[in-house]
Structure 1
Amino acid sequence: MANKRSLKKQIRYICGDLAGECIFAREIIPGIDHDKANGIIIDIAALQSEALAKTTFAFDKSVRDFESRHAYRTARHSYFKNAYKTLLNEFNAGIDAILKEMNGLLDKEQREANKQNVAK
């Protein structure tokens, strides 16, 4: 990720698109439970809030704690790389869970029709 700003934008875009798809499906596709769809939208908002809150973290050591500036930069880079990787893995796991819930809203015939349309 280039920087924290672009990461936050990406999180907002992904969550916004998911919520939009859920609203669209709720209004267009017959037979979808509105209460479950609303619950999924709330889950998306919670995931977005949690992910955005987790994007702010700091490396708690200073240059004086290391034998050289190079060692400090290496440790700092490794820390941030692991932190962002963990954040993205947790976010992607949350997205996967939400997508499974969204797919659970559709009835079996609609899921099969969607698979056939994708296969074309």
Structure 2
Amino acid sequence: MEWCKLFGEVRGAHYWKKVISTPDEFFGSLLNEAKVTEAELDDYIKEMRTYRDKFVAHLDSEETMHIPKLDVAHKTASYLYDYLLANEDEGGYFADAPRKASTFYQKYLKEAKSVYDQ
């Protein structure tokens, strides 16, 4: 649901373009990092929104859940995180945040695995 707020809600309060000072440059790099075209990202956003709307936020009458692969979501969210810290944090608002999304991810992956293994 949160990924959709960042990438799928163009008029939403948390849409990525609202916090990026050079959106065209960022977007080209985002596509490159995720290894997708703009059309492929648009299709992926639709797929993620459908999953969110039909199964996460509301359980509709659909009988089969189609969970999207999360590789594009992971790459785009990680890229946005890293970009924000490196380029858009002029006020030092994220001083205690890990400097890389991968560090943040690994920390909570380790925690999740330890809970799961109990």
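One of 1, 2 was used to compute volume of the Cα convex hull per residue in Å³, and the result was 139. Which label is that?
This figure was derived from 2.
Computing helix-only ellipticity at 222 nm (-39500 (n - 2.57) for each DSSP H run of 4 or more, over all residues; to 500) across structures 1, 2 gives -28000 for structure 1.
Hey, distance in nm of label points 7 Å out along Cα→Cβ at positions 16 and 72 derived from one of 1, 2 reads 1.2; which structure? Checking each candidate, the match is 2. Out of 1, 2, which has the highest value for FRET efficiency 1/(1 + (r/R0)^6) of positions 48 and 80 (r between Cβ atoms, R0 = 25 Å, to 0.05)? Ranking 1, 2 on FRET efficiency 1/(1 + (r/R0)^6) of positions 48 and 80 (r between Cβ atoms, R0 = 25 Å, to 0.05), first place is 2.
Comparing distance in nm of label points 7 Å out along Cα→Cβ at positions 8 and 40 across 1, 2, which structure shows the greatest value?
When distance in nm of label points 7 Å out along Cα→Cβ at positions 8 and 40 is computed for each of 1, 2, structure 1 gives the biggest number.
Comparing relative contact order in percent (Cα under 8 Å, 6 or more apart) across structures 1, 2, the highest figure comes from 1.
Only the coordinates and a few stated rules stand behind these numbers; no lab work does. Since the structure is predicted, the reported quantities are computational estimates derived from the model, not experimental observations. Cβ atoms are built from the backbone, for glycine too; each structure is taken alone.
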